[in-house]
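What follows is a group of structures, each given as structure tokens.
What follows draws every value from the coordinates through simple rules; no lab data is involved. Worth saying up front: this structure is predicted, and the values here are computed from it rather than measured. Cβ atoms are built from the backbone, for glycine too; each structure is taken alone.
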Structure 1
């Protein structure tokens, strides 16, 4: 079950990368404009490289856990509190980012610029589920 949930979250992250790339490189009009996908903190070419690297690692984690073999399939209960704790802090930070964005940039209410925030929640969820996978090893 953990592998399936991780795979679904990975697929969602893939759709984010693909959607943003379609807008950036193909000028697709039926998707939101680039400003909606991209906060501008990291230059987009560098951001794409980072996102693809993250996606490849996420895929490797999913494959290992689904196949029940490989580096990431090995249960490491000591990882669990760190992964779950970091995922919680990450999600709280994104919730605060959303609240502050809505407060200080009322023109963006309610959905403006939320695509990056939503997908940070997807990544936080991935880390949480991975943490639960490792915590589950303690209970077997």
Structure 2
């Protein structure tokens, strides 16, 4: 069974949308681990039916070592993003993880990915689901 880690912060809205779609598409054939940079984000993702959840720097650093796929916005690899919730240690652990990373090109930081078309979040989530299907 593939283990997919969804990482989000602040209000957990992006992560919860991703988890809902993953559950619709894959039901119980995958394990979804919600990792929040804060307890509100984790709680919202757990309500979206993640199998497990944990909060904070140590939980993220430890968990990303043992998953097959990491999913989140581009912010999860940018140190000090999400108003400082995503630490440099978290970003480093995510980047160093052997897991395949699927990142949505969304950021509140002063970072723009050139060549990526602007799409509404639900469209990006559908592209994400297609990529995960290919991977699994």
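Numbers below:
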item: Answer label among 1, 2 for the case where mean projected area of the Cα convex hull in nm², calculated from the coordinates, equals 7.3; result: 2
item: Ranking 1, 2 by mean count of other Cβ atoms within 10 Å over residues 26-33, the structure that comes out highest; result: 2
item: Which of 1, 2 yields -12000 [helix-only ellipticity at 222 nm (-39500 (n - 2.57) for each DSSP H run of 4 or more, over all residues; to 500), calculated]; result: 2
item: Comparison of 1, 2 by relative contact order in percent (Cα under 8 Å, 6 or more apart) - largest value held by; result: 1
item: Read-out log10 I(q)/I(0) by the Debye sum over Cα atoms at q = 0.11, 0.25, 0.27 Å⁻¹, for residues 42-121 alone, computed value -0.31, -1.36, -1.43, structure in 1, 2; result: 2
item: Mean count of other Cβ atoms within 10 Å over residues 18-25 - structure with the largest value, from 1, 2; result: 2
item: Among 1, 2, structure where distance in nm of label points 7 Å out along Cα→Cβ at positions 34 and 66 as derived comes to 2.1; result: 2
